[in-house]
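Nothing in this text is a laboratory measurement; each read-out follows from the coordinates by a stated rule. Small disclaimer: the values here were computed from a predicted structure and weren't measured. Cβ atoms are built from the backbone, for glycine too; each structure is taken alone.
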Structure P
Amino acid sequence: MKANVEAFGGDPDNVTILGESAGAVNVWSLMVSPLTAGLFHKAVSMSGGITTTPRIQGLSYSHRLLKSLLVDDGTVPDDAAAESWILKHSRDAAAAYLRGKSTEEILAVSLAHSGLKEAPAMFPDGAVVPLDPHLAITRGEYHKVPMLASNTREEGKLFGAAVGAFRLSDYDRFTLEYNFDPEVSPSLTEADLLNSQFLPVDRAVTGWNTVSDLITQGGFLTGLSTSMSALATQQPDQMWYLRFDWAKQPAPFDTVYGAAHATDLPFWFGNFGRSSFS
């Protein structure tokens, strides 16, 4: 991007990386990777902090992916033969084999095997990410660029399916919201979208506001706080925090979702239309 951004009106000496959710995890990864030195000058982390996976889990996933590729493309007949192939070949040979695979081939194998559908989050592999990211930052072994971190006030309200809060499937619920016209459907209520045990939404302990706040705290704010605390040991005057509070959707979506995860994206990009990218 740095090499080409000038052709699109950008400044190669003023590159900002920005990521939301899993993209925010990637922003932190780029900050601690020595391979990205000099490629960016500012960072924005939206709704995400440092998320790491133990190295052994990353190695296990890589091993299973390699075995599945070997079997699925016919290089070997079964898992046992794949294990033998790996033992007999050098790391360089395995790397060359993997680099010979297209993105489409790797994705096809990943999707075909249930244990490979979700790759582990960032893990210190000794090369791309040499150290645990928290440790790297507190040691000052990272790219010290200004950081803006943000969250939405009600991140957890997007994830009601995880706790059985929503009555409708994600597909049906999102379709209903996408096509919703408050002038035509004024009778839609919270009870049409949320299961009764989460109502009323403002009830103490079990109401949707309280339950979703626990998801927000545990799933987003705790991790970001830890990440920013590490950053504060090195650059306390070059870090900022923004909270997005807008929750003005037509009822009942203003309380069912409110300032949920990702609702800030159209405000950042200005794409409020009905296209696939809005």
Structure Q
Amino acid sequence: MTTADTLPPNDASRLDYDAIFAPCLGALTVNLHYGNDADTQPPYMRDSRVLVGGEVTVSISGPANREEKTTNGRATFDAIPCGIYTVEAKFTGTDRMVEEALPHVGSRRWAYWRSISSFDGQMSMRPATNKCNFFAYDMIERTFGVSPSFTRSREGWRSFFGDVTAPVLARHWSETQEPDLTPDWLNIEFQNRRTPVPPGAILAIARESIGASGHVGIIAYPEEGRATVRVDHATTYGASVIMQGRTISADFEKVVHNDWGFRTSRGDGGASLNNPTAGIEVREETEG
């Protein structure tokens, strides 16, 4: 008996023109994550594991070329030929408040040493005060017609002039417990891919210091991201594409558009949304 008599034929080796083979197909799920600026130590890694909300166009190129749009931070490509793929993600949506804030980048209107009145004329702030919350107030009011504020007692000799109304502070934006000083805004659970975070959301990180309760800014459009992944037969593969996060906020000197809120390369994580004191709020959708 020969070897050919004892072993079954290897159909996959046949080269007959009529041979039919099942194609190698797999599936790919792409998770879109905001990126911090560097890897340090958990949880302050480049991959924040926070989903990107808003419209993102995800494209794959390789054995097949496809494109999907998503608004929930994930895109799935089913029944694609096996092989190595390049995955690219680009934010293609727009947000009203981001568009309102971008033209103010570089403005010194909200600088520490400036006195200021709100755009709606409802309140003012003296020089030598941090004004990141005032910038957020103005951008929200310009976009939606109303912005959160609170009334407090003046300190020291200024108490003679009575109570004062001011924009809510950074720590108010970051808090999740009652009382809620930010009506019309919802504090979301965003850590570990719970809820996608769209541009136009308010990011605040509480950090008490002299003259400040933290910092607050507007989440802007993320940078483009890219990854490479291999897809094999009959399996769903996952890939995380990191899109560097960006914010617009008022710092000591001017309005800046940078990686604050997604910054791990300096300090102790106090400028990253992975900090335990970070909070994100999104505008509550209203009917009509």
Structure R
Amino acid sequence: MRLHRLSLTAFGPFAGTEHVDFDDVGRDGLFLLWGPTGAGKTTLLDAVVFALYGTVPGARGEEKRLRSDHADDATRTEVSCELTLAGERLRVVRRPEQQRPKKRGEGWTTEQAKLTVQRLTEGGWEPVSTRIDEGSEHLRTRLGLDVHQFCQVVLLPQGDFARFLRAEPEQRGDLLRTLFDVDRFASAETWLADERARARDLVAVQRARLSTLLARVAQVADVDVPEALAPELVGGGAGGAVAPWVAAVRATAAAGLESAAAAAEAAAADAAMVDAELAAARAVADRHHRRERTLAELDAL
């Protein structure tokens, strides 16, 4: 938001019309509103808030009391503010509800509040809205803040900064989230939380699978799973104990396999020797059998 010009008539302590050219006073980028107490410094800020929101901060925000007590009866209370919002140059003219003399007869009549919003184009000022609800919504969507947030951050009333600092963390957080684009950080936080949950579920599945595999290893190796591994299997251990135990079981099984292979090789050698001896015995028995059969045939002759 950038202010360009401000005009206020019969507003607050100012009975007539006062003009402030912010483009002129702010040409160096920084300017100071200075003056003695009661000079109307706060009134200028109130006029900006009133133009944008139709009210002013704190106890001063009674629209019916915005009219200057020093103004002429025929002068209407009005604030005009030119500013740029979201790249759009606007002129906002607002009047509060106020009393004025009747045009006919004696007495007073109530003049309703009014709001006019105009947009600057290449062809000049063109109307945006002359309705309070429609014009206020046009401003609100471009400001992005309600009047309380605007007065806490953009035009902080006197003495309210300490109140902002003392506010509950949730209230300050809501305001800061409105002021700054934190959606990407919120999205990152949500993504990280989802990834953490997914990783936790995956770890739980893998631990269950590991427990099943260790039980199978223990069954095949005919050993018991050490109690020291129980915390690790349920996620409470520091990790690193399973691999050494499996390596030890594997080494023991490998040594047993090597011993069994050597025993099997020796048994095979013994079996081969027995087979050879059996074959020799069968050969001797066969020769004896043929000899006896031949002798029997000779005796028969």
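Work out the source of 17, 48, 30, 4, 0 here, i.e. which of P, Q, R gives that when P(r) over Cα pairs in 10 Å bins from 0, in percent, for residues 55-134 alone is computed.
Going label by label, the one that fits is P.
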- line: Value -2500, calculated as helix-only ellipticity at 222 nm (-39500 (n - 2.57) for each DSSP H run of 4 or more, over all residues; to 500) from one of P, Q, R, is from structure Q
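Taking relative contact order in percent (Cα under 8 Å, 6 or more apart) from the coordinates of each of P, Q, R, which one would give 22?
Details: P: 22; Q: 26; R: 10.
The read-out was computed on structure P.
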statement: Matching 6.4 (distance in nm of label points 7 Å out along Cα→Cβ at positions 87 and 255, computed) against labels P, Q, R points to structure P
